[in-house]
Structure P
Amino acid sequence: MPEQKTYATGKRKTSIARVWLSPGTGKITVNHRDIDEYFGRETSKMIIRQPLELTENLGRFDVWVNVNGGGPSGQAGAIKHGITKALLGVDVTLRGTLKKAGFITRDSRIKERKKYGRKAARASFQFSKR
């Protein structure tokens, strides 16, 4: 029987993560590099592992990720969202646990667009009466 792979897409800010989950030893690969090599900060690594730790699947699946766009924080959030969706593809009974932790909902906070007649999204040019 061929190896079962589950695919999901996760998004956060401007980052998009394509995540593949397959049964394995718990190895996480991001853009052809190990997670420790790709992410320097421990908080980013912790964010990525959260859905696996919560569902007690940390050593059960190998995670292969292709992520682009945004910065390290947004990419970590996108990977977390993708892993969550992939876990739901593997086992639907995990939905309650992941939903209660708030992992299923996509974080829709993005940068506000610049408005015309202004310096930035909300900041105006300096005003002088004279």
Structure Q
Amino acid sequence: MVKFVFQAIIAVGLDPDFGFFHTPRSSASPLVLDLMELFRTPVCDMPLVGSVNRMSWDIKEDFEVTTEKVWLSESGRKKAITIYETRLNDTWKHPVMGYSLTYYRMIEMEARFLEKEWSDQAGLFARARLR
């Protein structure tokens, strides 16, 4: 997701190193991390928790379990990536736009709204809320 958010921020013309919640302390740009927070729950957390609730995971095939750690196996990583990419292509009705957008497109739209927030039209950014 970092790549898509970074591309959206650059496309809009914002500086990814200027964040409002995160500070520059790792290789990830603060503004990218800030914008990702809007999408972490609907794009990453909810689909993965849903897949667990639907019992879509096979403990023996999808995980490598040792006494020290539990990692996703190759098939588990592929499954997690498929769930994530499928979710990015799902559509959701944006409250400001009034029509459905894919999450891919919504990431760029929110970057554009953030740019408007800082320049001339306040009140558009981060209005998309899950209920």
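Nothing in this text is a laboratory measurement; each read-out follows from the coordinates by a stated rule. These figures come from a predicted structure and were not determined experimentally. Cβ atoms are built from the backbone, for glycine too; each structure is taken alone.
Observations on the structure shown:
- Structure from which 0.6 was derived, distance in nm of label points 7 Å out along Cα→Cβ at positions 55 and 87, options P, Q: P
- Highest-scoring entry among P, Q, by distance in nm of label points 7 Å out along Cα→Cβ at positions 31 and 47, is Q.
- A value of 2.2 for distance in nm of label points 7 Å out along Cα→Cβ at positions 63 and 95, calculated from one of P, Q, originates in structure P.
- Given 21 for relative contact order in percent (Cα under 8 Å, 6 or more apart), calculated: source structure among P, Q: Q
- Identity of the structure behind -10000 (criterion: helix-only ellipticity at 222 nm (-39500 (n - 2.57) for each DSSP H run of 4 or more, over all residues; to 500), calculated), options P, Q: P
- Computing FRET efficiency 1/(1 + (r/R0)^6) of positions 7 and 119 (r between Cβ atoms, R0 = 41 Å, to 0.05) across structures P, Q gives 0.45 for structure P.
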